[in-house]
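So, here's a batch of structures to check.
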Structure P
Amino acid sequence: MPDFVATHRLTHEASLKMLAAGIAKAEAIGVKISLAVVDASGQVIAFLMMDGARFFSGRTTIKKAITSASQRLPTGYAPESQVLSMQIRMDGDFTNVPGGFPVAVAGQVIGGVAAGGAKIEEDVIVARAALEALGLPEK
């Protein structure tokens, strides 16, 4: 096995693209949301709370982005019987609420993006629009 491997990473430009696309979609469907982008390690690299968004939406949105990046899956996948265990193992950063998506390039998850604060279906629509701003191929 080599000592070094080539990797991809999210840039601030990519994060800004996702935020702009998410805001545009939220405005188009008439919702006020929070948006978060994290890198592969779960560190927040971009966050925005729209004027009028619910104050609690920020924390839950960040957890959605962290969960999708760390689990390499969209949020909402876990059976209810596993949620408490996952929350403990991830030190409270796990959430099973839909609205978070991993960002993957060439099969490598390099981060996560999430939206929160509206109805679950609307969060999913906004987060998906944010992810689609990068023009990545669908899995």
Structure Q
Amino acid sequence: MDPKIKRKRKAKGITVKAKKKTAVARAVIREGTGNVRINKRLLAVIEPAHVRSFIEEPLQIAGEMGKRVNIFVTVHGSGYMSQAVAARSCIAKALVAFSKDEKLRQDMLEYDRMLLVDDVRRKESKKQLGPGARRKKQKSKR
């Protein structure tokens, strides 16, 4: 007897990824009606409102093109704001890759370079003789 093996279905469309600290976002973009989902939740129901408007920025820059595509983003790791930055960057990269439009790319870079370029800064590792990366035990004179 052959056991039935479930094969993972590969998403059709263009796939991109973005990082911020330890948050990793992956997006799939394909033609559609303007739906944007982040971890299976519609962008319209993401709270708080300032995070939602922050994530919507690349869609506003893209204008009409953002209404002709569906974008599905999965994000994990780090905190909610780092996840928002990673999702925003992922959406911007996906829109540029899908449109292949150099003007849109320049508009995104002009608005905010972090839309298309990942933030390479990471947490500095802890060292010995102290509780963190830089802080040390206080020295006693006597």
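Read-outs: derived from the displayed coordinates by stated rules, not from any lab. In this text, all values refer to a predicted model and were calculated from it rather than measured experimentally. Cβ atoms are built from the backbone, for glycine too; each structure is taken alone.
Assuming 0.25 is FRET efficiency 1/(1 + (r/R0)^6) of positions 26 and 82 (r between Cβ atoms, R0 = 25 Å, to 0.05) as calculated from a single structure, say which of P, Q it is. The partial results should precede the final answer.
Numbers: P: 0.25; Q: 0.95.
Matching structure: P.
Computing helix-only ellipticity at 222 nm (-39500 (n - 2.57) for each DSSP H run of 4 or more, over all residues; to 500) across structures P, Q gives -10000 for structure Q. Comparing FRET efficiency 1/(1 + (r/R0)^6) of positions 18 and 34 (r between Cβ atoms, R0 = 25 Å, to 0.05) across structures P, Q, the highest figure is found for P. If FRET efficiency 1/(1 + (r/R0)^6) of positions 42 and 106 (r between Cβ atoms, R0 = 30 Å, to 0.05) computes to 0.50, which of P, Q did it come from? It was calculated from structure Q.
Source structure of the calculated read-out (mean count of other Cβ atoms within 10 Å over residues 58-65, 24.5) within P, Q: P. Using the calculated result 19.4 for mean count of other Cβ atoms within 10 Å over residues 66-73, pick out the matching structure from P, Q. Checking each candidate, the match is Q.
From which structure (P, Q) was log10 I(q)/I(0) by the Debye sum over Cα atoms at q = 0.12, 0.17 Å⁻¹ calculated, if the value obtained is -0.42, -0.82?
Values: P: -0.42, -0.82; Q: -0.56, -0.89.
Among P, Q, the structure yielding -0.42, -0.82 for log10 I(q)/I(0) by the Debye sum over Cα atoms at q = 0.12, 0.17 Å⁻¹ is P.
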